[in-house]
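Values in this text are rule-based calculations from the coordinates and carry no lab data. Bear in mind the structure is a predicted one, so any value in this text is a computation, not a measurement. Cβ atoms are built from the backbone, for glycine too; each structure is taken alone.
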Structure P
Amino acid sequence: MIYQGGCHCGAIRFEVDAPEAVEVEDCNCSICRMTGFLHLIVPKSKFLLLSGEDAIATYRFNTGVAQHTFCKVCGIKPFYIPRSNPDGVDVNLRCLMSPPESVKVVDFDGENWELNAQRLAHKSQ
């Protein structure tokens, strides 16, 4: 299924190819907890930025591997390149216009990321 998504103001728009039933992570790390991000990690080949490349700002912290992208206009974080899957894209399920019919939300202990990251490594394959 192709799902449409984007930021609040509409400056950033994308498509993501994902199944009708998905499993997403609810991470308790500092940035995810504060932003309310629900993680739908897909291979880069399943993600297409339709518009808004010029509206994207990038924030990096800690190791600098993750590329946290935000809309410069409205501040929403619709997707980013995750540290756990730098060869994939992590889409915020909450930024899809019509999310998949079946969503299983699982807790992910990002506060202890080093101990748990291997649980996510397969998601961008």
Structure Q
Amino acid sequence: MKETKQSHIYQIAEGIGRVGVVVLPLFSAIRLEGSLEWIALVMMLLSLGFYASGWIRYLRNEREYRYLYTSMLGIPVPMAVMPVLYFMSASLLLHSYPLMACSLIFGIGHIPASIRSQRSLPKIN
């Protein structure tokens, strides 16, 4: 597959975001002060559960690579969307604007890259 300038930008954004979402939570404390934090915690748990179910689906289908990119419940590339949603929710729970920024940067790189990979795979019958 021919690499484009745009795909390099997505890779750079994904890498910067990935470093941020891994490192920044280490310097934050969870504060369950109100309903926003509880909603964020529930969203984190739901996105984590949905992500795990994507891996289970992949493993149950003989590890066919395309199952990592197939929509679930109408959500396109859920294995890319769920980590971004998880980290965005974590930023609300941790009251971290830098984590939100890194989550968005990660999503800007990760989701389009996953969609591009999905489009290159054969369709599931």
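Remarks
- In this comparison of P, Q, the computed figure 33 for relative contact order in percent (Cα under 8 Å, 6 or more apart) is attributed to P.
- Source structure (of P, Q) for distance in nm of label points 7 Å out along Cα→Cβ at positions 34 and 74, computed value 3.1: Q
- Which of P, Q yields -1500 [helix-only ellipticity at 222 nm (-39500 (n - 2.57) for each DSSP H run of 4 or more, over all residues; to 500), calculated]: P
- Which of P, Q leads on Kirkwood radius over Cα pairs in Å, for residues 42-113 alone, largest value: P
- When Kirkwood radius over Cα pairs in Å is computed for each of P, Q, the one that comes out at 15.4 is Q.
- Mean count of other Cβ atoms within 10 Å over residues 26-33 from the coordinates reads 10.4; which among P, Q: Q
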